[in-house]
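The next part holds the structures, each set out as structure tokens.
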Structure I
Amino acid sequence: MPILTWIGKDKVVNHDKELPFRVLKPIKELSVGENSENLLIEGDNLEALKALMPFYYNKVKCVYIDPPYNTGNEGWIYNDRVNSSQIKTWLNKVVGLEGVDLCRHDKWLCMMYPRLKLLRDLLAEDGAIFVSIDDNEVHNLRIMLDEIFGETNFQAQIIVQSNKRGQTYKQLAKTHEYILCYSKSSKTKLFQLIAGDDHLPQQDGLGSFSSRELRNRNPKFGRFNRPNLFYPIYVNPNKKDKNGYSPMSLEKSDEYPIEVLPLNSRNEESCWRWGAKKLKENIENASTDVVFAKQKLTNEWRIFEKYRNASISAKTIWDETEMITEQGTTQLKLLGLREKFPFPKPVGLITKIIQLMGDSEGIYLDSFAGSGTTGQAIMELNKEDGGNRKFILVELEKEIAKDVTAKRLEKVAHGYEGALFPEGTDQGFEYLDLNGELYNQAGFVNPLAHYEDMAAYVYFTETNNYLDIPCIKNPYIGSQGTTSYFLFFEGKGNNILDEKTLKKTKEFEGIRVIYADKTLLDEEYLEKHNVVFKQIPYQLKKY
């Protein structure tokens, strides 16, 4: 596989591991609703992604990002030269003197690489990432994603018609952008959409459907290796509905005299796709609403299933009107935010990506949140289909996060004139910012850190798993295998492991790993009681 290299790559390849963990601090006055699992984080997305790791490692269903396209244009809310003071400071610190001479593409690659690595770590095994981009960096991004996600996990390079009239682009009018899609692993299932009525050729009282034969048409399966799926079905030739469908039974009688076996066109023994129990339940509960028998022109009888959820593979060219960037601008105008953020992505684009995941739950992460289109799409889709999807948005610019992203989400939650749901979606969000390092090796532990912050960090670095916060029973934070983990973190001077505090862990068998400021127990005593003591912060592991 080709490997992309650029100035400064060696300095940023492992930068995601070198970043300190930071504390996420809730800001109640900017939040909407109580106890919401939706998050809007203000701050550098690199630091925010690292801060999320103990809570969301391997847990995010889908990532969508719309990073700077690196066009060289000035005047964007996100400076599109990737030349903002934050990025320049970071590049000079991480890349060193080489950062002074980095070309525009090198800077962009240095910025993107560690962020994409963290995003991959946050994705669940059946998750996927979608990245919007245009011609300026699509070639570099494709090779970089091959390296981080694996070439075999490439799913598609989607062409999105972003405008109708076109922009000046050498001698051709540019009317499109791209979305690169990669899966986390082979467990990811994508690109199945529910087909509309025009894709379902038959109708009955319940709506449209397509029919497929109940006989298994795969020659690898038959009576020889699926004997339990080879059994007779009996039909009534004298009773048919207006479509020519006949009722059936699993028992032969005067009413159901004709035997139907799963035989192929050569009269060879095949098998059914359903077992007798499932078929009987459908016959008794739904009759011809689910399965039916029909006599073919050859006088042969066939058993069919009514398949109502016909699905089609999504195409790699998206040219629907709701994909046009102008739609996003109109949506912000309705919210009264048009002048504060130019060229937002349209809600329809994000909605389509969410629907491709085929799940009414799951966590959706957008670490280049901008105006908050991803949040609006999820809130509205949840309202529409009763889903329980959650979002995590990260926005670098303080003014944008407070005055655009948060305001937009608040209006979608409460409702506004011209909205898809004028009465609101009744879904809130928690506003957070990054409030200093969790700890450092000099002995400083952030006084704003909560017990859950340190517990999540300890558990994650010990087990490489996220911590299920409701399962914490202070000082117990979790177990893996025969090892249990404990944290004494209750204020300065109170985090001492001695015989009295050790009794709080006595009900747990196996090895006990206990974090505290200090211990009054000697090594022999600890070993005798299967205890491994680790001092905060000096023996905290780094991720």
Structure II
Amino acid sequence: MTVSIAASGDAARAIDQVVPRLVADLVASGITAQDPELWGPAAETEASKRLGWVEAVSVSRPLVAEVVALRDRLRADGVDHVVLAGMGGSSLAPEVITRTSGVPLTVLDSTDPAQVRAAVEHRLDRTVLVVSSKSGSTLETDSQRRVYEQAFRDAGIDPATRIVVVTDPGSPLEAEATAAGYRVFAADPNVGGRYSALTAFGLVPSGLAGADIEELLDEADAISALLAVDTDENPGLVLGAVLGGTEPLRDKIGIVPDGTHIVGFGDWVEQLIAESTGKSGRGLLPVVLDVDSPEVTAGLPDLQIVRLVGSREEERHVAEGEVEIAGTLGGQLLVWEYAVAVAGRLLGIDPFDQPDVEAAKAAARALLDDRPAPTEPAFTEDGIAVRATEGLPVGSTLAEAVTSLLAQIDATGYLAVQAYVDRTSNQALESLRDVLAARTGRPVTFGYGPRFLHSTGQYHKGGPANGVFLQIVADEPDDLAIPGRPFTFGQLIRAQASGDASVLAQHGRPVLTLTTTDVPAATAALTSAVTL
């Protein structure tokens, strides 16, 4: 078997109690048959056009030869540096596939001007850009494409020889790309972005970067027959029961890599879980952890620890209340897709829509259209401008402001740290996550903006209203123009941060925003403020 699961405590009881009911209801075979009625009448319309992922392995097989042939042709021309412009489901799967395979892929899923400039200026003469967007209208991806087109032209390179597009058939991007002479890979329109790991969105950039995408499909194929059968051993049903069947519900899912060969899996599954389940005031909050993160041993009653381990051929002791899952990457991708669909049924929600994602996008676009002057900060300390949503007192020091925000976390709540910074050069900021978790005694998530807006952003607005939010925004002094647009990358990322904060405030959630021109110095100051 390519995937195995072991559980104890509440998770084991959920498996014993829930899986037989799922088997009796023919849920596994229903998902495989693409039955849209499994999630209730309200979800039927969306589900009827979003279940193509169950046959992604067979549908994607012909892609392998096409991608390998294109990769070989590009390399023969000296083009061996692959950059992916994509957000959310268009970038998260290729990132975990290539990192696990050990092949280089530059993932450009940011509008931070420093990060965009660094990507564009690196080995442009050897670069192929993969532009991935289901709708073809994603603002971030469009902006990234525009700056690369200009850079290629300025360097005397025909963009048609260096840009590859992955999009849904009939999208605006497909028409533009075809007219421009770009190579276009049409994706399956019956697969949502977060379920697209084994489609063109996951395979084209990964294969061009050098990952063995045929082996990935083989790994998924090896588990697909078991996932289709209504049996107690079906890992999709077992994991679905763990995620959505505990009583009382453990609605925070701690993802802990502990011996797995898969690199960065938590970031991919974070979107799958949060965007699929966080709606109608319900949902599951994924929390990406390390083995020594404070939450792992805190014994929180609403947190389910799931460890991603190595081979279970040698039996391991599963810690009380925890779950261990082992398997190949392809197998894990498909098992988790089934499991989250099952969890959606157990939670009584539609796992295929994302009704609250658009709100932050609309707010950002409105700010870009009007471009109002920034609101004055409550105060500035150590070069950090402090702002807060209405009703959140901030005092007169950074320590007081942080303390005020953390005091808003209740016994079922969580803190989300949202870093609108260059993630390639500010990874030290991630150390704040564990510091804040130790301080609060509650789960803490960490996401880079704007990419989390296409991931956990849905849960923040649509899930349980018990989150509090810390924004860290880099005010880059060296901005970057977006060709053909009346705004810059710096203006865009600041509008995205402000727009999301305004939507969260409309949902009654507190947001503390810290804006700085020096992220390392702000990281040190904030760490001191938290540990006072």
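In this comparison of I, II, the computed figure 20.5, 61 for Rg and Dmax of the Cα atoms in Å, for residues 216-423 alone is attributed to II. The value 1.00 for FRET efficiency 1/(1 + (r/R0)^6) of positions 120 and 488 (r between Cβ atoms, R0 = 41 Å, to 0.05) was derived from one model only; which of I, II is it? Derived from II, not from the others.
The greatest value of mean projected area of the Cα convex hull in nm² among structures I, II is that of I.
Given a value of 22.9 for mean count of other Cβ atoms within 10 Å over residues 264-271, point me to the structure among I, II it was derived from. That value comes from structure II. When helix-only ellipticity at 222 nm (-39500 (n - 2.57) for each DSSP H run of 4 or more, over all residues; to 500) is computed for each of I, II, the one that comes out at -13000 is II.
No value in this document is a laboratory result; all are computed from the given coordinates. Keep in mind it's a predicted model, so treat the numbers as computed, not measured. Cβ atoms are built from the backbone, for glycine too; each structure is taken alone.
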